[in-house]
Structure I
Amino acid sequence: MAGAAAVSVPNGFFVQSGGFEYPAFLGWTAASIGLMGAGRYSLDRATRHCLDQPWMIPVAFMTSAAAAIVIINKRAKALAADQRANTADGAPAEG
């Protein structure tokens, strides 16, 4: 959801104007559910907690953070390339 929120940041906070309120809410909700732990219908229970090791928490957070950084950087590069292409074509730059 960090990638979705990053796309919406230029529009402000509130979702009515296309802002990042809703993607941020979904991200916080997913993180909260993840931090609450395994429940009755969880992957941990289905795998008999073989993946439920202390080292998995930091690995999961670092992997999520790395994926978010990659997505945000890729989006920023694509936007910069589009802006350069629009400027090269003589069209006014948006922004």
Structure II
Amino acid sequence: MSVVTITRFHSDAASEELVARHTALVEATRAVNPGLASTWLGRASDDAWVGVWRWEDAAALDAARRNPPAEAPAVFGLATTTPTVEEVTITDLR
């Protein structure tokens, strides 16, 4: 079953910088873990961001957590609050 992670954080960084760092993180993650199916990054307000990543299965997410890419601190270093992460197992995907 697919697994989705929803990460929420705040940042005062320019959106272009944040998007560029997110893109680098996605590319680096996919280079070592092809189980990352899709990603979305959205802005909830001026400084609130939401990242949604869909994984092929829990094993792919577990592998990524065991071996995070070096680019991860560059993205979350821009956060002004501690990021929160929710993990959702998809039971119905249409």
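Read the figures in this text as sums done on the coordinates, not as results from a lab. Note that the structure is predicted; figures quoted are calculated from it, not measured. Cβ atoms are built from the backbone, for glycine too; each structure is taken alone.
Summary of computed values
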{"read-out": "With helix-only ellipticity at 222 nm (-39500 (n - 2.57) for each DSSP H run of 4 or more, over all residues; to 500) derived as -10000, matching label from I, II", "value": "II"}
{"read-out": "Parent structure of the calculated result 3, 14, 25, 26, 18, 11, 4, 0, given that P(r) over Cα pairs in 5 Å bins from 0, in percent is the read-out and I, II the choices", "value": "II"}
{"read-out": "For 50 (relative contact order in percent (Cα under 8 Å, 6 or more apart), calculated) the corresponding structure among I, II", "value": "II"}
{"read-out": "Ranking I, II by FRET efficiency 1/(1 + (r/R0)^6) of positions 15 and 47 (r between Cβ atoms, R0 = 30 Å, to 0.05), the structure that comes out highest", "value": "II"}
{"read-out": "Ranking I, II by distance in nm of label points 7 Å out along Cα→Cβ at positions 39 and 55, the structure that comes out highest", "value": "I"}
